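Readers should treat all values here as calculations from the given coordinates under stated rules, not as data from a laboratory. Everything numeric in this text was worked out from a predicted model, so none of it was measured. Cβ atoms are built from the backbone, for glycine too; each structure is taken alone.
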Structure P
Amino acid sequence: MTSKQVTPPAGAVRLTPGAASGAVRPLPGVRITGGLLHHFRVRNSTATIPHTIEQLRAAGNVANLSRLLEQDPPPYRGRYPFLDTDLYKTLEGLAYDLGDGTAEEGVRDFYEEVVCLLERVQAGDGYLNSFFQDPAAAKKPWEDLAWGHELYTLGHLIQAAVAASRRMGDDRLLRVARRFADLVTERFAGGGIDGHPEVEMALVELYRETGERAYLDLAAAFIDRRGSGQLTHSIFPGDYFQDHVPFRELPSVTGHAVRMAYLAAGAADVLLETGDRTLEKALTRLWDDMVATKLYITGGLGSRHSDEAIGDRYELPSERAYAETCAAIALMQWAWRMFLATGGASYLDVFERVLYNAYAVGLSADGRAFFYDNPLQRRPDHAQRSGAEADGEPLRRAWFGCPCCPPNIVRWMAQLADYVAAERDGAVLIAQYATARVETAELDLDMATGYPWDGDVRLTVRRAPTGRYALALRVPGWARGATATVNGETWTGEPDGGWLTVERFWSPGDEVRLTLPMPVRAHGSHPYLDATRGAIALARGPIVYCVEQHDSPQAAVDDLLVGVPEALEAEIGRRDDLAPGAVVLNVTARTAPPPPPELYPELPAPDTAQPETQVPVTFVPYFLWGNRGPAAMRVWVRTPNTTNGKKAT
């Protein structure tokens with residue numbers, strides 16, 4: 001059978017035909033048709049996008065552009081000089097919906113309005129930024145590279161433009177973006193970097209789209225200039241900006257979490273195009289150290305509110321976890337590029353953990369409210385704050401003064417299908433499991449599954465290649481004892497490096513069934529991780545669980561004791577009221593005796609043992625917490641090993 005042409009992915013990274021590196025290639029021909037990810041995508045289209053458009057109008061993001069057409073512009077609205085990026089991220093998401101024909105009413109009008117405004121207000125030399133183009137702006141263009149975020153803003157413009165060009169066939173934004181990018185290429189040929197990495201990814205993507213080598217060279221230069229003294233540091237020291245040592249010499253991920261992950265993702269893009277193995281070595285070292293010492297069990301990155309920073313090794317407090325939603329997205333971008341560069345399944349394991357936990361928790365069940373930071377514990381008297389405002393509502397908020405996370409969620413939700421599968425010569429790799437149609441130049445198949453709620457995956461071949469072809473299925477690290485059948489017969493091959501590969505001659509109608517066992521797991525923490533010592537967390541499949549006070553009516557969540565045996569014997573329940581098909585864990589817990597009144601009692605404590613009471617509690621997926629009103633919450637719960645300094649019986 002002859003091969004067919006497949007449209008390139010609209011917003012996800014893709015490789016040029018002459019790419020120097022990359023173990024595998026992105027696969028654009030995927031359409032998610034059911035399951036939780038499909039629910040996410042539909043909710044994004046019907047709720048989150050309309051809400052975001054409404055908030056962008058109300059906050060003045062659109063007016064900040066249109067006012068530049070007036071002879072005497074009114075004041076810029078907003079505190080930050082990078083609010084144009086919230087329009088660009090939204091446009092990137094809209095390009096998917098408009099390209100698919102799934103956009104809600106009014107979305108096209110908003111898209112057209114903003115694109116036309118950008119064309120009209122762009123300066124003659126290509127510069128575009130509604131804050132700095134204001135004649136009354138407190139600073140001039142390029143005056144404050146540490147905090148002006150002008151290149152960061154360009155990066156999001158480029159990504160929106162590339163998405164619109166690929167997905168919609170609309171090159172208007174691409175022309176605008178290229179004019180600005182050409183200005184930047186000339187302006188920064190001799191030196192300089194932006195305080196907030198992001199443009200590096202975008203410039204590489206612009207090179208892929210246009211073939212203009214200057215964009216790739218500038219992206220590589222921005223990576224190489226880190227730590228060379230070309231950025232003036234203010235407010236925070238150099239490590240906040242990942243600018244205290246050259247990138248290849250960074251001993252560990254450090255500083256502002258979003259900036260760090262965006263920088264690493266950009267470096268991985270440069271690696272993919274140039275084959276620079278010094279970058280691969282540095283990226284691998286940084287990734288491995290992060291996963292081993294600096295990542296929350298949810299996949300959240302960043303433990304400090306004061307500077308939105310990553311923190312020290314093993315500095316992972318639960319109630320003060322920052323774990324910004326944007327950092328979750330940045331981490332998935334980094335993980336995906338590392339997978340493309342190496343073919344390593346472990347990067348996809350982290351991608352998946354972030355997707356269903358640290359990222360998904362950032363959006364409310366109704367799609368109209370957001371978390372900026374994502375703690376793993378909420379105390380009864382806690383008031384949720386974004387870190388940027390002096391106060392805040394108790395839980396998710398409709399919008400923020402620094403609203404970087406909501407439109408970032410919009411664009412990422414819109415392009416989830418781009419991260420389901422990849423390919424290499426003679427093989428297709430299933431990276432994430434969802435009910436979907438997967439199309440390659442040689443093989444088409446349907447995937448049906450209830451994942452992540454169950455581990456049964458069925459893949460049916462619809463169009464087969466003429467020769468032998470491989471189907472590689474990712475076996476997550478938690479999925480011990482995975483098995484597969486081909487047309488009902490057991491496949492004897494064993495997983496290798498996280499992949500179970502079925503290679504054979506295929507025929508239409510052939511069926512592969514993958515079974516990923518999903519028992520409840522109890523996780524402890526490294527002994528150096530003081531914040532969660534003596535506690536356990538529950539997980540099943542890729543989902544991390546938590547207990548909210550709503551589901552522990554007989555005892556305060558701070559007083560619950562759950563042992564490993566009780567955790568492993570949890571009964572599986574269903575709660576469609578929380579999310580379609582949601583699995584919950586019903587656990588028999590014990591209540592701890594009353595704690596001593598002293599904050600720091602002398603040990604050993606007097607014997608005040610009281611009969612323990614068994615209480616039923618329900619653990620819900622962490623990403624669904626906070627949808628039923630303010631209440632205490634814990635991911636990590638106490639174990640019955642020690643109580644008041646005495647060994648429990």
Structure Q
Amino acid sequence: MNVKALEQLEYYKIKEALKACVVSELGKELVEELQPSNDAERIRRQLMETTEARKIMDKSSSVPIQNLVGIEKVIEKLGKGIALNPEDLQMILGLLHSTGKIKHFMEERQYLAPTISSYGLSMYELKDVMDEIARCIVNNRVDDKASPQLEKIRKKVYIAENRIKTKLDDILKSPTYRKYLQETYVSTRQGRQVIAVKSEYRHQVSGSVIDKSSTGSTLFIEPEAVRKLQSELELQKIDEEKEEYQIRLYLTYMIESYTREININVETMAYYDYIFAKGKYSKAINGQTVGINTEGIINIHTGRHPMLGHEGVPLDFEIGNDYKALVITGPNTGGKTVALKTVGLFTAMVQSGLHVPVEASSEFAVFSDILVDIGDGQSIEQSLSTFSAHVTNMTKIINLANKYTLVILDELGAGTDPAEGEGLAVAILEELYKKGATIIATSHYSKVKTFASDYEGFKNGRMAFDINTLKPMYALVIGEAGESNAFIIALRLGIEREVIERAHQITYHEKKDYVPLTEAHKKPIIKTKPKIQRPKPIRQEPEPVTKDDKTEEEHTYEIGDMVYVNTIKQRGIVYAPLNKKGEVGVKVRDKKMLVVSKRLSPFINRKELYPDDYDMDIVLETKENRKKKHAMGRKYVKDMERVIE
């Protein structure tokens with residue numbers, strides 16, 4: 001599928017969020033390889049896997065998935081005639097333990113997830129291998145009881161080490177040698193046990209000099225009395241290493257006989273990690289499975305962009321039944337681009353086997369490709385203007401479009417002369433429709449709206465706009481053409497009605513009476529006047545507050561109080577009391593602002609939120625500032641600066 005289109009739809013941000021849900025590196029590799037598929041049956045199977053994983057995640061707090069770190073490198077060593085080291089063998093043992101756990105975990109949840117539970121049936125527990133590794137390898141070391149021969153050798157090594165230690169202790173405690181010694185303990189140099197002798201007494205202690213200190217004042221001597229014992233110990237150590245190697249080689253050959261089974265275990269474990277990551281992500285975004293069709297029908301009920309969550313306005317959208325092309329119009333910042341991206345991103349996610357945050361009754365079509373033109377696309381390196389970049393992209397889209405593609409176009413025909421832009425936009429829409437593509441486009445041009453109204457297979461849509469508050473509502477309304485609302489906004493902001501009516505006539509070649517809109521604008525203002533005299537209902541005050549009262553008598557806000565900022569409809573914490581201008585410092589989320597006290601409503605008193613001795617810096621200051629405050633309170637720190645807003 002078109003890589004640039006997926007980038008513009010921010011599909012790769014979804015993959016990054018999915019990567020955060022996996023446990024193993026192999027699982028991350030599977031997420032990295034994830035791409036939208038155009039095989040309907042494969043998509044249905046993948047959605048079913050995600051649905052079953054989600055059911056298990058809703059019932060179980062955790063799934064026994066091993067991280068598999070380093071297991072690939074261990075498997076690469078097999079079949080090369082080398083013995084695995086104890087750490088490698090313990091890793092294989094850990095894998096087999098995890099295999100047993102996930103196998104039994106899935107068997108117990110067969111009633112919830114019959115499809116993905118069946119994958120566990122292909123895994124091999126290899127109990128004989130597990131038992132043998134557990135018997136021979138303990139705490140990353142070949143155990144004494146791994147073989148009778150090793151146990152005998154280790155006993156000899158132990159006896160020889162004790163004899164050497166006893167001999168050296170006798171020398172250290174001897175009054176004869178005490179004055180010659182630099183230290184009264186045994187050291188190890190070059191694998192041999194030695195005593196530290198002052199260099200001037202070199203000839204007073206018989207033995208071999210193994211090493212010396214950096215200053216030369218101390219010589220590390222292996223006494224003659226223990227040299228023979230040391231040599232015997234070295235031979236026994238060699239025998240010990242040989243026997244350990246034979247045991248490790250035996251375990252390696254045993255594991256190599258099950259290489260195929262171990263590879264299946266690793267692949268299945270990684271795939272389970274990948275499937276359950278999809279289930280975790282579905283739970284995080286409150287996702288749902290959806291219906292799939294190959295007829296080009298998209299039907300979205302209460303869809304929310306996964307990166308906006310519950311803050312986003314729900315999107316209801318449909319296309320593919322009575323019409324295959326939708327032209328969305330409306331003011332800037334009204335949510336047109338977000339609506340386009342949501343439809344395109346949902347389509348890519350569904351075709352990747354992912355749940356999307358919609359109602360379960362939603363349905364999506366399977367497309368062979370998604371072709372997108374969103375953003376200005378300006379390229380400094382190629383010296384392309386915004387318009388040139390759009391045209392270059394549109395050329396590729398027209399060449400690739402067919403009845404199996406979804407085409408998403410933002411601000412079609414923008415960036416050039418409006419009259420030519422309108423004509424170009426209509427011609428492009430015609431050509432794409434002839435090729436059978438499913439089209440979703442946005443535009444400000446009136447001719448594009450008219451074309452969509454008159455041309456069979458097209459439909460108009462608009463983003464809702466509140467003409468009373470002059471604010472977008474971010475809701476899509478299908479079946480109606482949108483207005484740019486420039487004339488209405490200008491009228492609300494004070495331009496004379498006659499000027500607006502003349503502008504409408506010049507633009508649309510028709511007369512329109514704006515008196516009703518003017519009157520509608522005036523009515524709410526008259527109704528709001530008496531409300532100023534009413535007492536505020538938030539707190540029971542003995543007397544209603546009037547304009548003649550002093551600001552301090554309205555309400556006294558303390559640092560730490562939670563208040564409601566009426567203008568932005570958000571809660572915040574007071575960080576600075578009332579100033580001379582009648583403003584209160586309020587922190588809303590991570591932003592600090594000064595707000596006129598009359599625009600605040602008390603919400604929760606600080607005493608109800610925090611203990612009396614609570615450090616408000618934890619809430620009001622950044623972590624970095626708190627650290628600096630603590631450091632500067634202890635001592636002077638050169639060049640340290642603490643900025644207080």
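Quick notes on this one:
- Among P, Q, structure where helix-only ellipticity at 222 nm (-39500 (n - 2.57) for each DSSP H run of 4 or more, over all residues; to 500) as derived comes to -9000: P
- Which of P, Q leads on mean count of other Cβ atoms within 10 Å over residues 202-209, largest value: P
- Value 1.8, calculated as distance in nm of label points 7 Å out along Cα→Cβ at positions 290 and 330, assigned to which of P, Q: Q
- Cα extents along the principal axes in Å derived as 79, 64, 49 - corresponding label from P, Q: P
- Which of P, Q yields 5.5 [distance in nm of label points 7 Å out along Cα→Cβ at positions 106 and 594, calculated]: P
- Test item: FRET efficiency 1/(1 + (r/R0)^6) of positions 82 and 410 (r between Cβ atoms, R0 = 41 Å, to 0.05) calculated as 1.00, pick one of P, Q: P
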